[in-house]
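What follows is a set of structures for review.
Coordinate-derived values only; no laboratory data. These numbers come from a predicted model, not from an experiment. Cβ atoms are built from the backbone, for glycine too; each structure is taken alone.
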Structure I
Amino acid sequence: MNNRLYKYYPEDFGELKVDVLHMDLTFDIYDDRTNVKSILRVRTKDEPIEKLELNCKDLEIRAVSCFQSEVSYRYRKDDAILEISFRDLIPPNTEIAVITDTVCRPTKNILEGLYYDETPAGAPPQQITQCQQWGFQRIVPCIDDMTAKCTYRTTIIADSRYTNLITNGDVAVERHTVKPGRDKIVYDNSVTPMATYLFFLGVGTYAAFKREFEYPDGSTFMLELLVPPDSDARAAEKALDILHDCVMWVYVFTGPEHYDEDRLAIRQLMWDLVRRREKLKIEAKPRPGQGEDNLGGDGQVGKGEGKGERAGEGQGQGQGKRAGEGEGEGEGQVRAALVDESGKDIVEVLERVSGETAEIVIENVGMPSFLSLNRGYSFYGKLVYRASQEELLMQVRKDSDIVGRFTAFYTFVDREKLRLLRVPGSAPSEDFIELYYRLLNDRQLLERAGGQFLTIFESVEDEEFAHHYQALYDVKQKLLKAVAGKYRSSLISAYNFFENASVPRDGSLEETARVIKSRQAKNICLGVLATLDAPDIHALIKQQFETATCTTDRLSAFAAYLNSSAPDKIEVLRAFEAESKKNLIAWEAFLSVIGSNSSVDAVELVREMERSDAFRIEQTNDQRALYGSFARNRKKSLETEEGRVLFAEVLRKLAPVNEYTTVNLLNAFANIDQMEIKYHIPLVKILADLLAELDPQKYPSVYNRIRKLLLGAPAAVEAYGIVQGKIPALQT
């Protein structure tokens with residue numbers, strides 16, 4: 001049998017035999033097919049060639065030719081290769097042009113190459129591309145390799161009813177009608193050679209919002225946001241503002257020397273001046289309204305390489321010790337401080353670290369009360385903190401650095417969860433209850449950091465319990481319920497405070513950010529109170545659900561109500577389902593809550609939603625929302641019998657529809673050996689049965705992912721083998 005676990009390995013990618021120079025592409029787009037004519041210009045290297053292999057997947061070949069030589073060709077469909085043989089040997093360092101005439105056909109479920117997107121009522125079918133990683137070969141024969149960068153000139157011919165015909169580059173020939181019902185536009189992308197996976201093409205019906213982006217040096221390009229017709233104009237313009245600021249922030253604050261403290265003030269000044277300039281521009285000239293212009297002009301469309309790439313950041317793990325030692329991989333800078341019992345810094349240092357181990361030595365200082373490590377998240381890595389309980393409690397309360405406070409809180413809670421897991425009948429400590437309550441009432445902290453600071457994750461660092469999913473959920477609920485039980489009235493007061501603080505005072509982005517943090521804190525309060533599962537709390541949750549003015553509040557309340565014992569929760573679910581069906585984004589969010597719910601009827605609710613007339617298994621959004629959230633809800637999908645039955649059915653149905661989503665769902669099985677032994681055999685059986693049913697040629701990604709998962713669980717596979725026999729697909 002084939003023992004390869006992946007379709008491609010590094011050794012499969014040798015040096016290209018030609019340099020790719022340019023592609024002239026013409027896309028003649030119809031509802032059910034696209035006719036593609038390509039002129040691919042390449043140059044041979046130091047060796048002559050007698051044939052050229054182009055990547056070509058699921059295309060209809062109509063004609064192949066070459067300007068410089070007569071050719072014959074063979075389409076090796078199983079290999080996805082169009083093999084072109086030249087009658088005459090092509091000499092070294094010679095440019096040739098290969099012409100292909102092909103047809104590609106979009107699908108609804110293979111989101112690679114050209115595929116159908118959601119189409120507005122009455123419009124021609126929306127079609128867009130996804131070329132990463134090897135989608136370009138599903139559109140046109142090519143050398144689909146990351147190193148094969150070239151320039152492009154792209155012509156699009158399509159239905160005149162489309163509002164937008166877009167691709168990479170600048171408009172070279174403006175859109176015009178070529179015959180009744182058919183429009184044409186030409187783009188030129190010849191400034192910067194581009195890899196095939198960055199190619200984008202789309203035809204559709206949109207509302208368009210534009211804003212000029214001006215760099216600090218005065219150079220400009222146009223940002224344009226395409227949204228479904230009848231979208232909220234105010235929300236779209238706000239999104240465009242955020243996009244503008246994100247691009248500018250990356251340009252100003254990242255890139256070479258971004259660790260240089262001396263330059264930070266200059267970067268900040270530049271940022272402030274840009275913000276002031278943009279405010280003056282908006283005041284002087286009203287923002288253009290909606291339009292139907294195509295992207296082009298000064299800006300490039302689609303994907304590309306941006307200015308100001310990050311440099312000098314490393315990932316890894318660091319260990320904080322009283323002696324100031326750290327361990328990690330890569331290279332970066334770590335900011336650390338020694339802090340006294342009042343929270344005042346004794347000394348702060350910024351040290352560059354590299355390699356797997358490093359030591360920071362601080363001399364001529366007294367013994368600190370605690371260490372504050374990785375301040376400002378200066379080191380992009382995970383901190384394993386080995387402080388005492390007393391040090392952690394003091395740091396959570398006194399550290400002036402928000403990252404240090406959170407790291408200490410996270411570590412303290414992790415130890416608390418681990419204690420409860422090791423001693424199942426034990427109760428949450430008073431230290432935890434008092435700390436959580438104090439933090440929840442630290443208004444300055446939550447106004448600065450938001451409610452996410454107080455998130456208790458369903459996880460622990462200790463591998464012994466890291467994959468005991470139901471137990472982790474139960475421990476989290478026990479902790480929160482202990483806080484709610486002791487401070488019920490105070491929590492309701494805190495909830496009301498943050499409810500009032502969640503009302504925006506104006507429409508600025510700064511005020512929006514403040515409101516988001518207050519809203520997070522409010523929903524943290526609601527989540528803690530929900531663990532009481534009492535009638536008055538049900539009423540509070542339902543009130544938020546019915547009166548919420550934003551999606552986050554409504555979904556938080558809906559999730560809490562769904563997990564409760566409220567007698568009318570199914571009626572609430574039915575009404576919300578009917579409402580959510582009317583909007584694709586709302587429907588996706590609704591499905592995600594259903595898939596991730598923790599109620600006793602969680603599995604049946606998932607089954608009910610997949611039977612809904614609104615659920616479309618071929619739509620990736622629906623797959624990921626319902627099935628993806630259910631797969632990640634491993635206390636239900638893996639640790640219950642009914643969940644495992646449903647999960648197996650889902651994988652069987654989904655594999656022929658979308659391999660990529662199926663592979664993502666399979667990741668839920670990544671730690672079988674680390675789960676409790678009682679789950680080993682039933683989980684291996686699901687995967688072994690799938691291997692026996694799947695065709696490895698039709699579904700190679702799914703098939704090989706399952707094999708890899710099983711090879712990564714030798715203990716569970718051995719236990720299964722004793723009972724059921726060896727798995728044939730794993731035998732060499």
Structure II
Amino acid sequence: MAAKVNFSQQHELFTSAFNYAPIGMALVSTEGKWLQVNSSLCQMIGYSEPELHGMTFQDITHPDDVIASKDVMNQFLDGKLDVYRLEKRYIHKNGFIVWVSLVLSIMRDEHMQPCCLIAQIKDISESKLAEKELKAKTTQLESFIQHNADAIWMICREETILEVNPAFEKLFGWTADEVKGKQLPIIPDFLKDSMSQIHGLIKAGETVIGLETIRQHKDGRLLDVEATLSPLRDHCGVVIGITGTCRNITRRKRAEKELQAKTAQLESFIKHNADAIWMVNAEETILEVNPAFELLFGWSAEEIKGNRLPVIPDFLKDSMGQIHELIKAGETVIGLETIRQRKDGQLLDVEATLSPLRDHSGAILGITGICRNITPRKHAEQELRAKTTQLESFIDNNADTILIFNNECQVQRVNEAFEHTFGWSKEEVIGKKLNDLPIIPTDGLDEVINNYEMVRNGQSVIGVETIRKRKNGELMNVILTGSPILDGKGNQNGWSVTIRDITEWKLAQEHMKNAEKLSVAGQLAAGIAHEIRNPITSIKGFVQLMKAGFGEKQRYFDIMTSEIERIEMILSELLILAKPQTIKYERKDIRVLLSQVMTLLDSQANLNNVQFTTEFKPGVTHLYCDENQLKQVFINFIKNAIESMPKGGTINIQVKCVNDHEMSIRLVDEGCGIPKEVLSKLGQPFYTTKDNGTGLGFMVSKKIIENHSGHIHVESEVNKGTMIDITLPISP
């Protein structure tokens with residue numbers, strides 16, 4: 001018994017580890033089909049578990065990786081591999097590429113034949129992207145050093161040269177080969193002591209920026225330079241040397257370069273600015289416009305230079321004339337939201353900054369303007385207002401109860417459905433803490449706290465069935481969903497709860513189950529009556545014989561007792577089916593349960609000349625179930641099979657283990673079969689082909705099996721018969 005418990009615990013641990021693993025886990029058949037997947041893999045590639053069960057790994061593999069993946073699979077099947085790791089690409093359901101690290105291991109049966117593969121799948125898209133970015137940054141850094149106009153050098157802590165760039169060679173005349181591994185040759189003798197002190201500061205972690213000093217060329221010339229010295233660190237941040245950059249700042253050249261740099265910067269700022277820039281003189285004729293102006297308004301610079309600004313609509317010219325006078329008087333206008341006109345007549349919403357254009361002495365020469373197209377932003381604001389209105393309407397008019405909480409667990413808002421459903425007004429609950437909400441029953445606080453912790457950690461709680469309380473004290477069945485509310489930056493600033501009253505739905509579900517059970521019981525009545533009449537007739541005959549004094553009374557008593565026990569057994573089974581039962585899961589032997597069902601249906605089978613045959617394969621046959629509910633399922637399916645064979649036939653009942661975790665119960669008849677168009681509608685409520693059918697039998701049976709963590713598969717061929725395969729989890 002301890003070994004069985006240990007196996008069960010191991011199985012539960014493996015199942016839990018598989019299902020809740022933070023990485024993707026899957027079982028893959030030797031043909032490449034997904035047999036079992038966990039939620040992490042589904043989230044990683046965008047497909048649901050049912051979708052993947054209908055696919056192979058090739059279906060989601062990047063076309064360039066398919067051949068390699070098949071080759072690895074063949075090596076597993078040929079016995080060349082037991083475990084293998086590879087990196088490959090999957091195609092997400094939404095079309096983008098997901099890089100994964102895949103570890104495969106083979107599972108073999110007792111004959112050491114491959115049966116399936118275990119796949120451990122980790123999303124490495126981010127690391128791949130980081131690797132790519134690191135390579136790009138390394139290349140950029142190398143390019144920065146090699147192509148930098150400033151001389152760059154690096155020395156170790158012993159101050160021997162590690163690297164110099166081409167600009168260093170050009171500025172100082174030494175080649176890299178001449179100076180690598182040696183002390184810096186560019187420091188004049190008269191500066192070596194002071195530079196040694198500075199180098200000591202750099203090695204201690206300080207940085208010296210904009211140091212104006214003197215350096216020596218290979219030919220002996222002294223150069224005025226501006227240097228920056230900083231620590232050279234390894235990946236751990238430890239100082240391993242010094243890096244220096246310097247440029248020639250001989251007075252005249254420095255002044256020229258500074259002027260050129262400023263001019264270039266200004267021209268680049270204007271030319272490459274994403275905002276439209278224009279300049280007018282004091283007479284308001286255009287001096288300059290940038291490419292962004294041409295792009296935004298449609299006029300080329302050649303068309304408008306020397307003319308007045310064409311972008312101001314006629315209805316704004318007077319007001320803009322007044323603003324321009326203020327600018328020419330020295331004022332600046334920032335963030336002016338106004339309207340401008342394109343060459344094609346289209347009006348644009350823009351945000352403008354207007355400021356005086358001055359010469360080197362500060363005198364005002366004209367006006368410079370910068371404006372940005374905010375038409376998309378204006379449209380977005382309008383859309384945002386519309387969406388906000390829609391959201392407000394959705395909340396207020398929703399038939400389901402909606403509550404909104406802040407991060408302090410206080411109710412911020414409830415909709416009208418809350419008042420109608422629970423009876424409390426908005427004023428009575430707004431501002432209350434979660435734990436103080438009157439709709440929560442006292443014994444439900446632990447569940448509420450658990451759900452809150454999930455939502456607080458950024459998870460959603462979806463479709464939780466629970467109990468809530470109305471103001472009049474009445475308890476109600478509800479289905480609850482809770483979700484985080486994020487602000488524009490993705491930070492959680494509250495959470496919402498949606499509650500739907502399912503009390504009537506739950507009652508309707510129970511009524512449907514009871515209706516189907518009563519329908520089955522009623523349809524069995526004729527067979528039960530025949531089955532009971534036979535032993536009653538026998539008992540009546542023996543009583544008459546005993547009254548007449550014939551025969552051996554003890555033998556008659558034994559036969560009468562046997563017949564009465566048979567009547568009791570049949571009536572007990574019928575009562576179990578018809579009487580409402582509390583759902584109770586117990587460990588049951590499926591063979592015993594099926595035998596009891598066959599006993600109950602034996603009379604109806606005999607009336608229809610139908611025989612039962614059984615094939616119970618060796619293996620585990622116990623499962624945790626509600627006995628009454630499973631009997632209802634098998635009675636429904638076997639009764640249908642009997643009715644499908646009006647001329648008699650055989651119903652074969654098979655039980656076998658599918659694997660270590662599941663068993664299969666197959667019911668195979670030789671009846672009339674089910675047409676394809678009818679087969680596709682099985683399970684639809686109230687759909688039936690019988691004159692006196694309810695249309696609930698299959699739907700209720702399927703729901704019962706699913707509640708037992710199982711599933712049903714039906715195959716049928718007209719005039720040949722039907723096979724119903726029920727798969728249920730095994731109880732060790």
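With Cα Rg over 2.2 N^0.38 Å, for residues 139-274 alone as the yardstick, tell me which of I, II scores highest. Going through I, II one by one, Cα Rg over 2.2 N^0.38 Å, for residues 139-274 alone is largest in I.
Taking percent of Cα pairs over 38 Å apart as the criterion, which structure among I, II has the greatest value? Evaluating percent of Cα pairs over 38 Å apart on every structure, the highest lands on II.
Thinking only about distance in nm of label points 7 Å out along Cα→Cβ at positions 499 and 699, which of I, II has the largest value?
Once distance in nm of label points 7 Å out along Cα→Cβ at positions 499 and 699 is tallied for I, II, the winner is I.
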